[in-house]
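In structure tokens below, several structures.
What follows draws every value from the coordinates through simple rules; no lab data is involved. Everything numeric in this text was worked out from a predicted model, so none of it was measured. Cβ atoms are built from the backbone, for glycine too; each structure is taken alone.
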Structure I
Amino acid sequence: MTRSTTDLPLPEWLAAKARGASAGDVLGMGVRVNRDWWVAALGDTPFADEVFETDDGRLRRTQLFRLGERATESPEDARRLLWASVAWGTGRRHRLNRARLRSVLGRQDDVSAALQQAAEVSRTDSRAAYRLMRPGRNTVRYLGPPFFTKFLYFAGGGSPAHPCLVLDSLVAKALRQDCGWNGLTGRYVWSADEYAAYCDLLTRWADELNEDGGDPVRPDQLEYAMFDHGRHS
């Protein structure tokens with residue numbers, strides 16, 4: 001039986017896991033990346049000046065948030081956040097990254113404008129931001145929801161009230177198998193309505209946890225807890 005997300009209760013295991021990792025642990029999470037690969041790949045394009053910085057070979061959420069703060073200021077800033085978000089998602093593996101880069105090159109003005117607009121809209125409307133990144137098909141070819149929701153999330157600059165969160169296959173697996181959302185469709189692609197419902201759900205669950213006192217819990221702590229759970233289940 002399919003349940004509406006409006007009445008899904010917060011699972012006890014998720015509440016405990018989210019409280020077990022502080023906001024600092026989640027925000028400081030780093031992914032090892034190969035910055036030299038990006039220097040070379042972008043160096044052959046008009047985007048050579050858009051390579052992101054790393055911290056001892058790692059990209060951390062806090063670094064991406066700093067890029068996200070500026071993502072609405074120019075097409076260049078929006079693209080810089082895109083490259084960093086893709087790097088954070090792929091790590092030292094670069095499967096499809098050249099194809100993604102070619103997709104942006106092929107429609108540079110249109111894609112860059114869409115990215116900048118999506119970054120702006122992500123701060124107020126998760127559903128509309130998702131639709132900008134996937135208006136029927138993905139705005140950037142080979143960049144589906146598991147990756148472009150990272151871009152939408154980081155565009156919030158780290159604000160705990162930011163309405164967009166990361167949704168990938170591992171989070172979706174945890175939602176279906178262990179959180180009661182058995183009607184969630186797809187493994188890698190979801191509708192804009194499902195994405196908005198997911199973001200609203202985690203915001204509600206975080207609010208419920210915070211009613212109990214203790215250290216404040218952010219919605220992205222719940223996202224990270226589900227990602228980790230999905231990875232090990």
Structure II
Amino acid sequence: MIDFHRRRDCPHPAAAPEPVTRLRRRDGEPYPHVSQYATPALIPRLVDGSARAEDDPAWATTGACCPAGYAFWAHRMCGVAALAGLVEHRRGERLELVPTAEDLLDVGGYVLTPERVHGLVYAPLVELLRTRWGIGARVAVDLPAADLAREVAAGALAIASVHPAVRLAPEPPPARGGHLVTLWAADDDEVRLTNPSGLPGHSQHARLPVEVLARYYAGRAVVVEPA
């Protein structure tokens with residue numbers, strides 16, 4: 001049974017700590033990096049299980065009502081962080097992650113059952129991009145990595161499904177898909193991406209050869225029209 005509550009129904013509201021400045025854009029990178037975790041420096045320990053999201057000192061910067069509310073979403077917000085980076089890049093608007101996750105829940109982008117959370121569902125995300133921010137996009141399935149890279153090289157952006165182990169590329173992944181990253185530049189040989197759970201100083205921004213991307217990529221993406 002999953003334990004979920006909306007911010008307005010938070011049973012354990014906590015006083016927010018002092019604001020913490022979050023990494024958004026690395027020097028020299030034209031595309032913003034938005035981490036799905038409040039404290040990017042904790043990512044290695046959060047993903048290996050040696051630290052708990054509830055103990056992240058910067059939880060309030062995500063717009064959560066309490067540490068437990070942040071922890072519910074933290075490991076599930078890769079798509080929310082990808083959306084936040086896209087909106088910042090295209091519209092100059094900075095989104096709070098947990099309220100945005102709840103907005104996506106309201107429109108079907110996440111589906112809660114007693115046992116699990118399903119999502120991010122692409123079609124509601126595409127519709128929200130269109131109606132709220134006037135950004136055109138489409139759902140792409142069975143799209144090879146080379147074809148996706150060509151669209152990005154032509155000016156599109158892509159929120160693509162890859163295996164979470166992409167943060168350790170080029171190590172071989174155990175499967176494809178399960179995590180969302182943003183492809184924001186490409187040429188004939190490689191793509192540039194930003195990873196919401198990327199390791200600080202290593203894979204928050206990354207360059208990958210297209211053939212390496214293909215090892216992680218599940219053939220599914222939200223392809224955003226060129227600006």
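Out of I, II, which one gives -17500 for helix-only ellipticity at 222 nm (-39500 (n - 2.57) for each DSSP H run of 4 or more, over all residues; to 500) as computed from the coordinates? Structure of origin is I. Here the criterion is volume of the Cα convex hull per residue in Å³, and among I, II the highest value is seen for II. Here distance in nm of label points 7 Å out along Cα→Cβ at positions 92 and 196 was derived from just one of the structures I, II, and that gives 4.2; the source is I.
In this comparison of I, II, the computed figure 30, 28, 17 for Cα extents along the principal axes in Å, for residues 36-107 alone is attributed to I. When relative contact order in percent (Cα under 8 Å, 6 or more apart) is calculated for each of structures I, II, structure I comes out greatest.
Source structure of the calculated read-out (distance in nm of label points 7 Å out along Cα→Cβ at positions 52 and 204, 3.2) within I, II: I.
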